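Asks: Each in structure tokens, the structures are laid out below.
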Structure P
Amino acid sequence: MWSRRRFLERVSTVPLVGGLVSSRVLTAEPASAAGPGAAAGAGRDYFHELGVRPFINAAGTYTAMTASLMLPEVMEAINYASKRFVMLDELHDRVGERIASLLQCEAAMVSSGASSAMTLGTAGVLTGSDKQKIGSLPNLTGMKNEVIIQKSHRFGYDHAVRACGVQLVEVETPEEMDRAVNDKTAMMLFYNNNNNVGQIKDEEFVRLAKKHQVPTLTDCAADVPPVENFWKFTKMGFDLVVFSGGKGIRGPQSAGLLIGRKDLIAAARLNAPPNAAIGRGMKVNKEEMLGMLMAVEHFVHKDHAHEAREFQSRADAIRQGAAGVPGVTAEIFVPDVANHVPHVRVTWDKAKLSTKPETIVQAMRDGEPSIVIRSENDALIIGVWMLRAGEDRIVARRLREALTHA
């Protein structure tokens, strides 16, 4: 089963060309055939000076690839905030209130990424508003110290929860989950990407947790779009829900969202900057807070149907380009949960084309302009939602050339 988490854990060890393309996506601005760096406009070419090569992102919103490009509205808010001083806690309060109203939940806070949101959410559950407990983390002496998780939901980023000092208790069945609850149980952790893998589905997970009055946290980092997911899980009954800010929402990559129960968000805030607590190093500056708010506002109110049609059109252009090569098969698919947008899967008849997918990935990366795609399960996977207008045609052309000359 494809997982953005497993892909990220692998890609972090692979040398990648770095950098950004532009500050705009889904605009009428055409992409330059001379490459992503050519569209930067006048002024210093910082990446060129540093020897860093920008690329066309036909992979997706992966952290190692600098995720998504921030919206013009986000950059406008960031630039605005950079010229003014405010009290950080006051801004935190007001931004959280506005985001909570947009996402139809009791409370919300901006964190320094989804991983930070998981740590702070866990810390809030463990400490509440108790200053002594807040100062003690990750020493859990005299505190609850167990978090129940399905064995099939273990993932690399549960480290963000374990950072608070807790022990993860693995279960597989509803009966095991019932028996695992004891006076040491602090929280129950759910990984939404693996909802179809575990024996305990999301609604039953929440029901069992509420039966024992144990708070729940679910990681939905890359699970918007669809926009309805912003309120689906809190309405389902999850106490805390985590989202990444720099993926489909297109806010700052170093920002995230923790939403849910008002008392738990308040406790998470006490464990977060500017307080001297376990989250002190997880600073969110005023620019990121305001930028995240603008990203959420834009995402909630934009025309998602129009965007979906644009993504489908891009995917079809790339599919046709690849399928025009003899022996090559290309199909459009949409992942069930994370990154729920059209992608293109490309495979080929090994008798007609003996090359490996990794070879095509490298050829695309090394060419001009540099294009990043990925390979998985002996296939090429091309994502379209991080492309600028017109770049789908460049990807289609380059992909066809690479396959033809392989």
Structure Q
Amino acid sequence: MSWLSTLEADLQARREQGLYRSRRLVDGPQGVHLSVDGRQLLSFCSNDYLGLAADPRIAEALRDATRRYGTGSGAAHLISGHSSAHHALEEELAAFVGAQRALLFSTGYMANLGVLGALLGRGDTLLQDRLNHASLLDGAALSGARLKRYRHNDIGSLQRLLDGAAGRVLVASDGVFSMDGDLAPLNALADAAGRTGAALLIDDAHGFGVLGRQGRGSVNAAGLDFGQVPVYMATLGKALGVAGAFVAGSEALVETLIQKARSYVYTTAMPPALAEATRASLRIVQQEQWRRDHLQGLVARFRDGARSIGLQLMDSATPIQPILLGEARTALAWSDRLLERNILVTAIRPPTVPAGSARLRVTLSATHSEAQVDRLLEALQELAA
């Protein structure tokens, strides 16, 4: 077979297994009402947890900032791309989460690649939860450190790996797991790492803005500080409704990343206007507690309704509410039948989740109404009947 024909064969196999992925064309702003492929749908699959991705105040801040800064940064942060807007945002993010310093990255994926590559090398050990995000696994491969994966949220499994770890040791975990919606046992992770002198990295992409006091994230919600969690990463494109990511921690951590994190050193800085828009979003996140309160009410309403239908939910108290269906084709069929009712919920299939655990990944937003959640539950009840 030719090289191209092997690609065609692989694609066909994916189609037959129900694993083929297709893009949808969205027109207009993000929101609970979404224009997709020319249809108006009620969406339950966005990570826009606080409903800020189309907030006019943030859009206005972005527009105003483009007049001052233009549309691009022009260079990497270490050349001529680090603007006063970037610097102000880093200082505000650090103050918000209670760290000495924060450092901006273009995406959360790039942040994790950069951190692991900068902090670890051959002879070191990286211990990761088995359900960590792909960016942490890819960062492990690039770092050259020895990777070992402990059973999901299993402190005993982690402790056994810690006892035999060599070199510099880093434990890495999601704060909120993106496909299950459950929380990492952060206090137990911090205790286990602390007893052995290992450092702890928390990827809080799905907790920042949603959990903790004023949305400070899962580490804050657990009552931990940067002595216990010295490396903290969070994204800005989910609850904050913009784009990018940051890593927070000590002065020494941030200066090390500036020197050694390849995904920071060798990439163009995010547009300064976007940093200004993020500053506006951060203010809203701190001031508008009603968004988190309403969101938690919707989570409780959905879980109560789904359980009464007999749906198999995961152990999640977050806006991520997966419905476990098992086979990929079953998840696709349910997603398609919801689409017939003008409701958009994405089917999540292997390899994103383990084989046999395909699911509908329902995500809730502060801009959903109770009536919209009830509409979804009514549709799910018809499918489950």
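Asks: Between structures P, Q, where is distance in nm of label points 7 Å out along Cα→Cβ at positions 87 and 175 highest? Write down the numbers at each step before the final one.
Replies: Values: P: 5.7; Q: 2.7.
Evaluating distance in nm of label points 7 Å out along Cα→Cβ at positions 87 and 175 on every structure, the highest lands on P.
Asks: Looking at structures P, Q, which one was helix-only ellipticity at 222 nm (-39500 (n - 2.57) for each DSSP H run of 4 or more, over all residues; to 500) calculated from, given that it came out as -13500? Please list the in-between numbers first.
Replies: On the way: P: -11500; Q: -13500.
Source structure for this number: Q.
Asks: Oh, and also: If Rg/Rh (Cα atoms, Kirkwood Rh) is computed to be 0.99, which of P, Q is the source? Can you show the working numbers first?
Replies: Details: P: 0.99; Q: 0.97.
Here the read-out was taken from P.
Coordinate-derived values only; no laboratory data. Small disclaimer: the values here were computed from a predicted structure and weren't measured. Cβ atoms are built from the backbone, for glycine too; each structure is taken alone.
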